[in-house]
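The structures considered in this document are given below.
Computed from the coordinates by the stated procedures, all read-outs in this text should not be read as laboratory data. Note that the structure is predicted; figures quoted are calculated from it, not measured. Cβ atoms are built from the backbone, for glycine too; each structure is taken alone.
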Structure I
Amino acid sequence: MDAFYASVEQRDDPQLRGKPVVVAWPGNRSVVCAASYEARRFGVRSAMPATRAARLCPDAVFVPPDFSRYRAVSRLAREIFRRHTDLVEPLSLDEAYLDVSENKTGLPTATRVARVIREQIREELKLTASAGVAPNKFLAKIASDWRKPDGLFVIQPEDVDRFLLPLPVGRLPGVGKVTEEKLKNLAIQTAADLRKLDLPALEKRFGRYGVRLYELARGIDNSEVIPDRPTQSVSAEDTFEHDVPLTETEPMIRRLAELAWAASRKELRIAHTVVLKLKTSEFKILTRSHTPCSPPSSCEELTRIALSLRERVALSPKQRFRLVGVGLSNFQDPDDASAQPALFE
């Protein structure tokens, strides 16, 4: 779905149409949940601090998120998907994989299925969606972003190498800033460069992820579309520019808590456990978790719990930390009143 939260807001409020819309909670420490394409022209992006978004786009209209409404629209979109195939694997409220090797409507190609689905979303939901069609999940994911918004991009099996080889390695799934920098230090800029490294060399430098890099560079992804895959956890983490003491982690924890909360709101199920992750300057990973009697009901409550978990880190005040993360886990169905919270350390 294109700029999903912002698009729903613009659809439901005619006064917002054509204007730069930023979906974010109020407050100086808030981060952007979504930005309309009018706002993106000014450089506003999801996960950006809301204060920076306001500076980049002074005329932006800020709207607090309404996740119950977004969930309702997401359910309607999934109903459209299931008219065509039962093999639907949601990634979030606004994104899903569909396996249409066989489809219910008898359409002859995946491209035709994608066109019909986009038309039905436009007609019934008054929203736009972009689709990527490809032989496997990782290529379809990249293709879905290729002609946003309101686009359709198809990678035919015989065109995989033509599309893939010039691709910057940063576009490959799982290649974050750190891995991208490591690859660039090896003079690897594109998938074509990456393909020149053999499997032993990649495993030596990147461990198990080296196998994945080897496959991605060759367009290989054998993972299946798995319907109704339950979310186990969501999290956000970041590495400090310089190692810091525990007392200086609060601003980062607040920002990451907001990102983790926004990510959890994309799920139909509700998280019951809060997790704080820390990595010391010696690369030792520490985690602390808490499962309250009732699940966190707001970003503020999540932030409060995450900050309180710091107090359970019994290390020397001189200890320095290079990374912090905030997560939510133990997801349960909202109507599962009988479910007991799982407590763990």
Structure II
Amino acid sequence: MIKTLPILWLLLIAPFFANAERADSTSEIRGFCIAAPSPSEHARFMAFIEKELAPKKVNTLILRVDFNYQYTSHPELRDSSALSNEQVKQMVKLCKASGINLIPQINLLGHQSWASQTTNLLRVYPQFDETPQVAMPAKYVWPNSDGLYCKSYCPLHPDVHKVVFALVDEIMDAFEATDFHAGMDEVFYIGHDQCPRCKGKNKAILFADEVAKIRNHLAMKDQKLWIWGDRLLDGKETGIGMWEASENNTFPAVDMIPKDVMICDWHYERSDPTAAYLAMKGFNVITCVWNKPQVAMSQFEDYKTFKAKVNPKLAARYRGMMQTVWSGAGRYLNAVENAKLDPTKKDGQVESFNQLFEAFDK
């Protein structure tokens, strides 16, 4: 019982200072992105918010929810074990008390499969598949003859948005959120030659139209769209490549999508200066780091230099930085605990997070 008192205390006094330090439309974003915890990890994750994120002054938390919620609009799309509305509301209250903008993510367009399994949307609604002729392999390898990384839904299917927007609306209500992250990274299947609706269409226009459709849906409730930025970068001309940028001709969409979309610019191997490029294109942008502390610190120095040296209009668009975590929440929490018990057990994600937020405070 004693261990739960700090969390309960924060929840009780939340109404008195919930928004005092909350990130707004102009404040520096000090972000953290991770998969939403499983129901069994919920209590540990609440303690992590209180003991790790809040003391480091994290003011933005993106939780990759996808189907890890007990949806009532489409219960057939729930994971077999999924967060309850009550568990989500507990996280909402704690984040408000801690001055943290809590943002849910559902992967839209791409990332509709992983390894050898389709995820829930295409499993339940296979008619939405952009590439139904591509069979999921028993054992996934890359590269492969189908060019399969992750499946996409067809953005031109007449029924797909009825389903996905119902999920978006429900999760935004549950999270009491003003911002939504739609993913949209690493979209390799788009405008496929065998799709009866998309065949022959301009891939940049298809991508931009999907971004605009999601953005406009959110705007009806005065909500904002966030996406990953890789599909807006020319992977061939820059040499950045097909993962952290686009080699399938979606990059001209950078000049087609609404400028009020927040771009999460991620680079994990080098500090490529694409945040500056996106800011000059008129977007608000944040740099996202992962598991190489030396790269994260190089990115921080670039961020600090840009903010200090460019004109105020451009500087205001470079909004901050975010630590991303690409292991499950439970595995990351274990890594945090192990590093405290034995400092020799270093985890790149944990080290990157610690060093980045130490640099923020300096």
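To which of I, II does the computed value 9, 32, 32, 21, 7, 0 (P(r) over Cα pairs in 10 Å bins from 0, in percent, for residues 69-244 alone) belong?
Computing P(r) over Cα pairs in 10 Å bins from 0, in percent, for residues 69-244 alone on every structure in I, II gives 9, 32, 32, 21, 7, 0 only for I.
With distance in nm of label points 7 Å out along Cα→Cβ at positions 141 and 325 derived from the coordinates and found to be 3.4, which of I, II does the value describe?
Source structure for this number: II.
Thinking of I, II, which structure, once Kirkwood radius over Cα pairs in Å is computed, gives back 21.1?
Answer for the origin of the read-out: II.
Please state which of the structures I, II yields 0.05 when FRET efficiency 1/(1 + (r/R0)^6) of positions 109 and 261 (r between Cβ atoms, R0 = 25 Å, to 0.05) is computed from it.
I
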